[in-house]
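Trainee: Take a look at these structures.
A short reminder: the numbers here are calculations on the coordinates, not readings from a lab. A quick note: this is a predicted structure, and the numbers were derived from the prediction, not measured. Cβ atoms are built from the backbone, for glycine too; each structure is taken alone.
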Structure 1
Amino acid sequence: MDKTNLKTIASDSSLLSTTNKPKKSLSSSLSSAAKSTDTSAMLHRPVHQTFQNFLLVWLDENIDESKEEFQKSLSDLRHIVASITIFTDAQECFTCLSDIKDEKILMIVSDSLAQQVVPEFQAIPQLDSIYVFCTNQLVHEQWTKKIPKVKGVYAEIELIYEALKMDRERCDRALISISFNGIDALFTYAQLLRETLLDVEDDDSKSIKEFIQYCRLQDDIDEDEIQKIEREYDCHTPIWWYTAPYCINSMLNRGLRQMNIDIIFKMGFFIRHLHRHIESLHQEQQSSKRGTSAKFQVFRGQGLSVEAFENMKKTKGRLMSFNNFLSTSRNRHISVKQFARPAAFDLNSVGILFVITIDPAHSMASSTPFAEVKSVSFSEDQEEEILFTTHAIFRINRVERIEDKHTYRFWQVDLTLIGNQDNDFSKLMTRIREEHSSAKGWPRLGLILIEVEAFAKAAELFNILLEKATYDEDRADNNFQLGWVHYNMGEYATALTFYERALDIYQQMFPPNDRKLANSYNGIGEVYNHMGEYLKALSFFERALDVLKITISLNHPDLAYLYNNIGLVYDNIGDYSNALSFLEKTLDMRQKSLPSAHPIIAELKRNIENIKKKL
């Protein structure tokens, strides 16, 4: 039937709706080489989810945590990578790393184990880089040349720090989320998602305190770092914090990349602060350059998965969005040498040099602000960094391979920043805003998640909103949305519970003919219909119909939706005459509001023909 193609009746805010693991075995030589230890649980806890896109592992069978030299090295490393796990047992290390799915792994291997373990470890898909730490470089330099993931052989730990910093940024770049128009459902809502996050009106002071409390609940964020944020947040600009080597950058990037609702909710204040800072600098810088008409280019080098690259080639000439704040550079050489070309030698990725053309004539009118950040950045800006706000949208103009005698996986992708001056984009955004104009802030984000069928994330958000709700109507609305989410997940008993809670509150607050009661009746009817309790479903649909006939026009699409639901129930109970009557009413209304080739029209016609055959 056509039910899945029809929108639900919403409350006043319309509803939207690996890799292969390597075998966990090591040769007997590895097992005999490994040695267990009683080093503190802090260092030897299992590798767990971190707020960074990467984590650091150090494998050394002879580690001595009591040494001052080791403690200093550990402290220095934590300034580069928040999550560090120490292993002295090679088999345990291999097993743990094989289970990592979301993060990239950077690994230090001390020379006592290196030649034995590295050949097998390098097959772990998420293992990105290996650094061999030894006392005799000559012993290891020959065999490591055959293993691409070995980034170098180092006799001094300080040299590993510099390599780690570069690879940390490269990993961050490679894991940025990208959506393509026509392939990813989220692309359509990328701009609306940003507007929604910026539309939230929270108490910043309270939000910062809650963020600090949230950080303290995590076990991979250093307390000294948390205290620094707590003391000095207002002393620095948002861009300073974003470019600093602290948890704010890593946590935000991970939250936006994975659409991690918990992180996004806790960091909503910082998303707004960072966007507004970029927007302010953008206006200031563009005003000072007014009259300069020459187009200019910025660059971004990174690795892209083979799947994402193939999707990009399919959408040449169309639009794409970066779903994080986007760091670019005026320096092509650095973008190629440090980021794009090295990624081409990773068997799991394609090296990409994005070349972004910006037209100053359109930049002031662009819906995507960007800014030079040299004067406000944490560190000395050798890249000449240009930072774009989150969910920037570009048109893909050209995708061409860069000739390189050492690799065929090195490509240039030419992009153009688009915005309000792009007619196709403007029309798309106008339509989407109109469809979702009734909800604001966090509830609007929940509706977007429903629309892209991210139901588990929508449930997480609406549960947070329900817990925080202080007004009865907000509690009822969040219960209603949770009912709709669980209904879409096929969890009908849970959906019924939430719908009934919403209805109980609405009945105490509103008169019997209020639309929100009709929405609840309809939702409960849909649940009963799917549970096979058709007479109960029909009863609730009829109650919803009684309300809607009073509150909306006879040509309203919600009425057609309800007629369709009633027709489906009559079909299920074998009353084909009534089923035909209601489905024909639905078709008549839909034909007045939808194009003749619309799939809903086609589905309705098929349903009607099927009913006629049963009469």
Structure 2
Amino acid sequence: MAEISQKIKDKLALLPEKPGVYLMKNSSGKIIYVGKSKNLKHRVRSYFSGTPSDNKTMELVAHINDFDYIITTTEVEALLLEANLIKKHKPKYNIFLIDDKQYPFIKISLKEPFPKIEVTRDKKRDGAAYFGPFTDVKAIRKTMRMLEWIFPHRTCNRKIPSGKPVFKRACMNYQMGKCPAPCIGKISEEDYRRIIFNVIRFLKGKNKEVLAQLQEEMKQKSAKLQFEEAAKIRDRINDIRKITFSQNMYFTDDKNRDVIGIYQEGKKAAVAILKILSGRLLNKEIYALDNAEGKSVAELTEAFLKQYYSGKSSTLPYRIFLSEIPSDFPTLNLWLKNKIVVPQRGEMKKLTKMARENAFNFIEEQKLKHLRKSNRTIFPIKELKDKLGLRKLPRKIICLDISTIQGSDTVSSLVFFENGKPKKKNYRRFIIKTVSGQNDFASLAETLTRYLKKIEEPEKPDLIVIDGGKGQLSSAFEILKKSGIEDIEMISLAKRLEEIFLPNKSNSVVLPHSSPSLRLLIKLRDEAHRFAITFHRKRRSARTLTSELDKIKGVGTETKFRLLKEFGSVKNIKKAEINDLMSVKGIGRKLAEKILSELSC
């Protein structure tokens, strides 16, 4: 273990034997770990005595330059504070939930007179009711469609005030029976809110209450001889019953329960929560855990519970079922009001196993996604190596392109792809300096010579792609040989038949148009062409602007630059008003009038 600094030794000597939270900091003062203990003195000192229990802790200790601590009254207080600090600082060495903002919620805008129901990924404290998150996007779409038919409501962005309607026509959803059209006064605010109240109860799993109210409404409509309206309510009742019967019933009471399963594999870990609402399994939430390597499932469970239920003390479920006893179980269970249960047999044991299987499936899906993504980028590169007989895998590829109009303002571009994707910070642009007139061969030679002289190892490509045929390739390959760089290969891609030419080979290689490697080369060439054209246009525009403005007395270099930056072209300046020109620094009314007068000649 590294030598402990005097500053840390002095702090260790002053640590109290009380519960609290400790914050480890690196040399920059950044919090890198947050922990809690019922005895700060013993816990914090343990980091600096003996050998750390695992590599992760060893790495943490090596980076500790300072620490702070906060004393709390009880260990439960320390636990709550620890969870809040981890959420706030996201320390490098803590296990923490990956932000659930990526998952969608169902939002009901309760502060509006006629609340709107929509899907959002941005959960705010705005007085709206939120349900979710939904990790299955298909499930949330299905739920939204179902809500439209069973509980017709608005999904539009119209601002509908209380009282007199302000719109003349309803949208198509009204014609389709998906919206009761509050925008044109077809439903009162009271009746509309009754629908929304039923939606909320339905999403909370309180189907019995919803059915009871709908049955009462159906009776009232029938008594008033409003049989068509009564029939619509009857259909909604039947739809809700179908949904209710299709959901597995685990309890006969109306209490809510969370069933939690965790699966870990190396650095990756996931948590699945099965949400049992009013006795029925209605939703599944899945979260990824960061910094899971080297941690036990018990430690991961503890970390998850602290972060997930932090700030939810008023909405805790009746029971929290776990597949394994978490670390620091007594304190956690006290904080969670003795709601934790770890079933050993029976139906709930099966459910915790099901939750763990869901977490396992999530990890497998993530691995598969990563593999597919990797294959999409690596396969074209591997195919390119195999089909063209290249010496090594061309992970880093550059492509050159020349852009000119009749030999004027000639420029060239160089684009850089790594593992099949553009790496724009490595793009380069060149103004051709030694070539006069239109000479693509000479322009290419200048570009390549200048590039190879300044090339550094991190940016060094495996393959150079030349836009052109045999002639361009031969010219460029001579430059490459003269540079003395031997581990860069070169090919060219001819536009007409998308033929690929290799140095010192008479025959071209023609790949099928469906070939991923050919598509990669075409994408590379097109990007180089786009980049060169864009640069050429900017150069030409700047030159045109400068030449026309040079004639105007009183317009200097700085003013020309400001005009170009503000308006982009002479054409736009000609269209501008005097006041527009006067908004440019250094241009008064007289000069503005003079510019417009001179340019209009």
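Trainee: To which of 1, 2 does the computed value 2.9 (distance in nm of label points 7 Å out along Cα→Cβ at positions 164 and 356) belong?
Mentor: Label of the originating structure: 1.
Trainee: Among the shown structures 1, 2, from which was the value 298 of volume of the Cα convex hull per residue in Å³ calculated?
Mentor: Structure 2 accounts for this read-out.
Trainee: Taking 0.00 as the value of FRET efficiency 1/(1 + (r/R0)^6) of positions 396 and 532 (r between Cβ atoms, R0 = 25 Å, to 0.05) derived from one of the structures shown (1, 2), identify that structure.
Mentor: This value belongs to structure 1.
Trainee: Rg/Rh (Cα atoms, Kirkwood Rh), for residues 68-187 alone was computed and gave 1.18; which structure, 1, 2, did it come from?
Mentor: 2
Trainee: Of the structures 1, 2, report the one carrying the highest value of mean projected area of the Cα convex hull in nm², for residues 308-347 alone.
Mentor: 1
Trainee: Moving on to the next point. Going by FRET efficiency 1/(1 + (r/R0)^6) of positions 132 and 372 (r between Cβ atoms, R0 = 35 Å, to 0.05), which of structures 1, 2 comes out largest?
Mentor: Max of FRET efficiency 1/(1 + (r/R0)^6) of positions 132 and 372 (r between Cβ atoms, R0 = 35 Å, to 0.05): 2.
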